[in-house]
Structure 1
Amino acid sequence: MRFRVSSLDSGNLVLGGLIVGSMLVRIGVLALGGFRLQDPDNYLPLARSIAEGEGLAIHGRPTAYRPPLYPLVLAPLTVLGGEGAVLGGVAALHVALGAGTVWLVSVAAKGWGLGDRRALAAALVVAFDPLLLGQSRAVMTEPLAAFLLAAALALFAQPGLKGLLGGGLFCGLAGLCRPSSLAGSVLAVVGYAAFGPGPTGRRFAHSLALTLTIAAVLTPWAIRNCLVFGEPIWTTTHGGYTLALGNNETYYREVLDGRPGTVWSGAAQFAWFDEVNRATAGLTEPEADRFLAASVRELALAEPRRFIRACVERVRHFWSLAPAPAVYPPAIRLATACWNLPLLCAFVLGLVSGKVWRWPRVAAVAAIFGLSLVHTFYWTDLRMRSPVVPALALVAASAGMPRFLPRPPVSTGGSISGTLQPRS
């Protein structure tokens, strides 16, 4: 699939400046930490296992606890040498992914017909968004997930079946990078069936083709897991743990019923970790996954009001303006809030203006609300929103006058451009 590139003009020069700026600011953020990226989810050991020919494994034992794509991308970087060289390679990868995301968002915006100024506005958001900048400092999936979503939206914006299926390819890859994105992919399929071009029969046929494309990308991973675990795991064995992390008696007592602004950490959290490890000892990964998911279902049935309160709190955290006060200093929280407030206001205006409720724009809405729906039930915080920042930027760039507000009058008295034609 080829993206159309217009001739060099001032808009392209500004876009080039934004891409360079996105790279420089990410390098600056990484430099503040001495390019010592943290690896809290242990993706580098998985990448080294792949590079050494052992596949996705922990201590030689095959695992499906983490999705496979990010470790696969990191695997070539693990042969660069010592830890410093490897982390430098990851840093360079994240800088490149950030620059690519900026460009892809501008491509998607132009494919939407937003025009140069709005396309540049969307690109600017992605270039300097504090969530994406912050996530570039860790060995985690958010930079790659945002890039894959931007690629999917850019391809969806191209006309014809090739663009649709190309977008489906990247939706599948996003699912292999961050399985929570699959909810948005499902909604995108529904969105195409409802709002796509052409007659009903063709829309449904193309929706089926889109579904099969996404499934085809996921199938090798499911087959691998079937061979390893005896069952076709399409996502990961991490879902039950993530569900239980935000839905357990200790969390409800410490955070949900605790002081406002409490962040779950410390002795109580470590005690819960130990409890989970003891309860799942001797179980296979899929069995442990199901055990933890079942514990959440039992808790939700036993205490439905607290479960609903926890869901409301998760939605509030997902859409918050600033990170938790217990984790970040006031200056960072204030700067993040000052950035997010106008962005989210423009996002709401983009939704109510009605322009995004048709294909391909509705795919961005699907990605946003799909991820928000997942994190209504699963563990969340503000950083979980970072993979859909490209979609947020595009919807915000679409903002216009809401339909329920009066439109400004259109002048019919003349033109300042000198294009009026004399009457015959």
Structure 2
Amino acid sequence: MALTPAWTVLRFHDGQSRYWRSTSRFKVVVAGRRSGKTELARRKVIRYLPLIKPWPDPLYFYALPTRDQAARVAWPKLKLLVPESWLDSHHAISESSLSIQTKFGSKLYLLGMDRPERAEGVGWDGGVVDESSDQKSGMFDRTIRPALSDRNGWCDRIGVPKRAGPGAQEFKLFWERGLPGINKDPDIESFWWPSKDILLPEEIEAARRQLDDKDYNEQYNASWETVGGAVFYSFSDIHNVSDQVAYNPELPLLIGCDFNVDPMAWVIAQQSEGHLRVFDEVFKRNTNTESCLEYLAEKYGSHQHGVTFFGDATGRARKTAASTTDYIQIRNFTKLKDARVMFPEANPPRHDRFASCNAMFKNAAGERRCMIHPRCRNLIRDLMTRAYEPGTSEPDDHDDISHASDAIGYMIHWLFPLRLDYTQQVPTIPSRRESIITA
């Protein structure tokens, strides 16, 4: 099998050239449709196959959202890119496992991430995650990233910047971490280019005539468009996120809590002069309230100016530990000084809570009274991603979406409610030394 002629017709522009030459461990490509990103990524993973490693069995992968998509779209082209002289034997290409074994000892797998376990239990040397906006939320952090650790493996994440898609906003946040600036992650380098770098002008014009502005900008200009029907439409990942948000040991700690077991999401904030500053978060899987309290005590156990927890009414009865309610566990926890718990007898309408949040992110006067530190990645992702189901007033919550934004929502609705009468319905547990309100 000779090298495919496609190897000889690759056209480089600035973005593609820098991506091809980059030596960063994690590379992120946001690019328009038919702009060469997938062709480049396939060739990049192929060219690693002959490299000698300290171990005899280098392993590489190319991942798409589903196995059917991988087999239909990528498998035929990957096979054509591997020279016959590199193959281990006539049986080196396995159609059943979608893998290619080379005479160098290396092996390339084509993966469908609809079953993430296909990437687990293996120490990868490197790979590509394609169609990143359509990958499952959390897949990279929970599955791919740990599997790269043993061999200090590399990974390229590529895709179109979609408004919708289970992994769209997570992909966007990862891309932003690799952009030049004070908050750049040294392990990540991000790249961008539009479709016009590769496609002919008549193809671009045809697409312009067929698509509306948002679809065209997203698919061909590789532009991150605003998600339609966003729940937190006032939130901006530019204007409401700042690395200047910092913990102040002289102010009380405010903890917004969502008591779901997997994940359990808490946000940590302080308020001053009518403004809320969210500087940290707790986001733990398969856990319980006591475990999160211990984690909080490790970081903020020396805080001397009080800690107030906020949650929803169901936390009075729902048990995430075996023997007691979440709120009573907090009240009895002795490692946080002067802990208090605020919860409503009955929850306010959900949309009232959303409205309170939107007013804090940006009110009618243009004021942004809630700022969030970039380290609160799960909260930011939630606020960017959470949207209504098309044609309904119900949030389209899936995967991990809703937990972190609910946590901040309980806090904001208590502290800055749009309907003040709710404050008259809420019992308080002032401290551990006072009697417990029966749940």
Structure 3
Amino acid sequence: MDESPPMNAATSRLPLNSRAALRLLAALSLVMAPPALAGDIHGRVAVADLAAFNDADSLDALLGYRNRNDFTGNLRLTWEPTWGPWDLSAHYVVSADVGEGVALANALAPYYPAPPPATWLDLSGTLASGTNALVTHRIDRLALGYTAPHFVARVGRQALTWGSGMVFHPMDLVDPFAPNATDTEYKPGVDMAYFQALFDDGSDVQAIAVPRPAVAGGPLTWDASSFALHYSRAIGALQTTWLVARDHGDWVAGLSIGGPLGGAVWNVEVMPTFEMAGPTRVSALANISGATTLFGRNATLFAEYFHNGFGATGGALDSLPSDLADRLARGQVFNTGRDYLAGGMTLEVTPLLSVSPSLIVNLSDWSFDAAVEAKRSLSDNLDLIAGANVPFGPDGSEYGGLPITGGATSYATPAATAYAELRRYF
């Protein structure tokens, strides 16, 4: 029985933390940013149609959503004024999903553990919800920054990217993108303190503190939070990066080395994790990319190998190792296997049209994830994007579908998808 309110009824308002953040934003704008320096509001609006298709023995089919269609919308408003060495970043996002994907997400919830809080404050809310519809909003950026010639500080909700991964991102500890993500223009904002010291030789040190509670609404805890130092330095023609972190209760180290190879660029990363209550897990990555000409058109190509130190060799969904399950739940790891090879390219068919095919191979079970995306610029501020993603492999494999439990005949199979999206920038 559906007890959800209709789409035209708002089911909740902004939570208290969001109202406090809005008041803080208003106060900062009045006190620190004179109207002449306030800057303009910009942003992006995107509308998309997504079709998904799954196997008859998939968990989606068992729940009654083997094939589905969703219409989605996303509006991001950005305000980033500067005054002297100070800057403010504020992003507000409204997202809507109308289709069977909303009901499927609710039906799948009992099969997957609830993720721990990704960030400290809850600056999100539900505007409307129904059986097949959901409209949410959130403050995705709210950070105050100070920039000097040799020093940068930024405190508040912001995004950060580390590492040289092109598909996989072992060194990116804070909300990395999934390997099959189709929209990578904006990472989710996370509450953190960020500091950077820049030196005359071109090297720099970055430090972050990301406080989190262990459960939503709970107190901040050391073991749920992340703290890291990130040092970059060029040694001859090589660029090196060194990392040490305390992340979700575990110690993490990292080394990245990259450099030129003919007309290409290569990178290698090694990331050991010293678990608080377990063994040491070592993840690694190596990639190479370069530009060339194919069929008389400009093209960029890449190949990447990834070793997932937390990966398992098969097994049912409910029997995955606990350290892997934890990282899957909190969005730091997205793959269950151990060794992967990815490759792809972007071909400039015309100056206004590009096509990007890619392939991910699980080298342990030989299942595959194939994708292609085309992007057409319709005007200076309007893009049309269309693509498809097709996973395939035998039952019991990652992309063919892992059994839900041991001996089960239903599988957690990723769906094949096709989508078309319009993005307008202003």
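Please treat every number below as a calculation from the coordinates, not as lab data. Bear in mind that the values here come from a model prediction, so they are computed numbers and not experimental data. Cβ atoms are built from the backbone, for glycine too; each structure is taken alone.
Tabulated values for the structure
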read-out	value
Structure responsible for -20500, with helix-only ellipticity at 222 nm (-39500 (n - 2.57) for each DSSP H run of 4 or more, over all residues; to 500) calculated and labels 1, 2, 3 on offer	1
Parent structure of the calculated result 5.9, given that distance in nm of label points 7 Å out along Cα→Cβ at positions 60 and 364 is the read-out and 1, 2, 3 the choices	2
Label whose coordinates, when FRET efficiency 1/(1 + (r/R0)^6) of positions 260 and 396 (r between Cβ atoms, R0 = 25 Å, to 0.05) is calculated, return 0.30 (choices 1, 2, 3)	1
Label whose coordinates, when semi-axes √(5λ) of the Cα gyration tensor in Å is calculated, return 32, 29, 25 (choices 1, 2, 3)	3
For mean count of other Cβ atoms within 10 Å over residues 156-163 computed as 16.6, the structure of 1, 2, 3 it came from	1
